[in-house]
1. Assign the value 2.9, calculated as distance in nm of label points 7 Å out along Cα→Cβ at positions 21 and 125, to the correct structure from 1, 2.
2. Hey, helix-only ellipticity at 222 nm (-39500 (n - 2.57) for each DSSP H run of 4 or more, over all residues; to 500) derived from one of 1, 2 reads -13000; which structure?
3. Here Cα Rg over 2.2 N^0.38 Å was calculated and came to 1.00; which of the structures 1, 2 was it taken from?
4. The value 1.00 for FRET efficiency 1/(1 + (r/R0)^6) of positions 317 and 333 (r between Cβ atoms, R0 = 25 Å, to 0.05) was derived from one model only; which of 1, 2 is it?
5. Can you say which of 1, 2 returns 0.60 when FRET efficiency 1/(1 + (r/R0)^6) of positions 117 and 245 (r between Cβ atoms, R0 = 35 Å, to 0.05) is computed?
6. Using FRET efficiency 1/(1 + (r/R0)^6) of positions 109 and 181 (r between Cβ atoms, R0 = 30 Å, to 0.05), single out the structure from 1, 2 with the greatest value.
7. Work out which structure the value 22 belongs to, where relative contact order in percent (Cα under 8 Å, 6 or more apart) was derived from one of 1, 2.
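We did not get these values from a lab; they are worked out from the coordinates using the rules stated. If you're wondering where the values come from, they're calculated on a predicted model, not measured in any experiment. Cβ atoms are built from the backbone, for glycine too; each structure is taken alone.
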Structure 1
């Protein structure tokens, strides 16, 4: 039985979350916290397997509660936030920096057309996160400073680049890994980077803004037919498959087509494979399922360098783990080592 602590200041939402979670035979709500202060105390005494965390609450908000929990009694924390509120979305990503492992939009109420899907996603995420190993986070004053990204690679970069683009795919746990990788790249990184990140609808703009603010590279949501440029990062928009043609223009297609997910890592990897052959660097990161695994193997078989995140640094090792099983990874690396390898591949090309 998975023991869950619900943290939410709205009585209506609290009641609904409790009802939804207790409706699953594998989940039991063992406590309700109306604010962050209560959540910190109840985590210590009730020892839940997972905590759901609201962001805006009286006395102590979700960010501060998460920070204190991860410093004292670390436990998997799933943010249940309102994606329509830009301030709340921004604080959601700050809370993930503090140690939360996943972020979801609050489940839709009964009668809403998306109710069933949002409830299913919540239950699936709770079950998945219950098995995640989390570590204690120390306060920023006690943390070692992260390794600095190289200031510049311009002098070391060959004039005729072998590779045309870096492509990345990630899902559960992806935002923090993307932030780690992009922050480790210099501001004059000489290749465009195309990313598919599976994320709840409404959070993508906030993700792009947060990544732009906390890394060295400009990040934005991709537009149809725009030309990819070196040193820029393109996120696949909600509800669209993102690809590229051999002239370097992004092509967006609405809908799932022959793929299970939209946007799909598999679609992106297949598109760059068709456009550039082995002149691509493929990167598959943390996430459940197997999206992108077969296509990463196809890239490697064509001679492209491919990277899969290792199990130790992944929140969920589904996607990269499947690629590794297939023999699709040229390199298996921790999240903190991937940016260094990307720079090395470009310089040695």
Structure 2
């Protein structure tokens, strides 16, 4: 079967499927013992991500264990700011950190535009390796962090306890700085995703992980308008225009109707959204992805299966649904719990 006819890609195109497709955010990760073994071999997260043969191996691990409907390349959302020279590192117990932060518009204006082949070639090599290994058997998702999410880290320097007060304050005190950063990020993200499409990605995804922190006006300026500009660039490129595009605006499902008009193919939703309500608001313009609460994975099997069915029932019958968690799977989860979720999804009527 050509990969273009796979249920995952058909669902993103809102076409009929043979079964409801499912993949899981962070499906290659620390909850898997085989991942932890490779991570120990690599010595650091950065070395694991930047070594294509190791990144390809951990990308494929969950597909060997589970009957998943897509692979997602093992990388990080912050590769672009690192390629711009901000100096990414990961601190145990703290997460990502940058050596440099941006404090003035002139600094943002001076950011170099990364060349994907030269500066992010390790990700493209990982994609090419996985695409060869899959050989059309399963679709492969490439991705980038979204413009606001990357800007938040570039202003804050770290995860900021999930609130990014410094970054949000900068948007209020110096809005030109925020707009200058996103202006540099729009072509960088678009070029990076186009390069991933050329390298072998079958679908593309933008993670706006901190979209829910923005005011309505901030969402328009720093998320909606920049994402619209990225979509326009992707749809104009011969290598990327036919690759379905998913945008995941965590915490911002109130903007679903606006996002559904941008020309993207699917909207990822966190667990606080109702798939049924968003489906109505989007008026059939877009596929939906999600949105089981990741915390449900600790529940006993009967309750876990019931939670999966509740998500499916919320979406309802008909095409256009890709099952996923409402955010990434966490390291504490028993891998057998994910097998239960996948089984229940595939048993459901479509």
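1. Going through each structure in turn, the value belongs to 2.
2. The structure behind it is 2.
3. Numbers: 1: 1.00; 2: 0.93.
Only structure 1 yields this read-out.
4. Details: 1: 1.00; 2: 0.30.
It must be structure 1, since only it matches.
5. 1
6. Values: 1: 0.20; 2: 1.00.
Largest calculated value belongs to 2.
7. Details: 1: 12; 2: 22.
Derived from the structure labelled 2.
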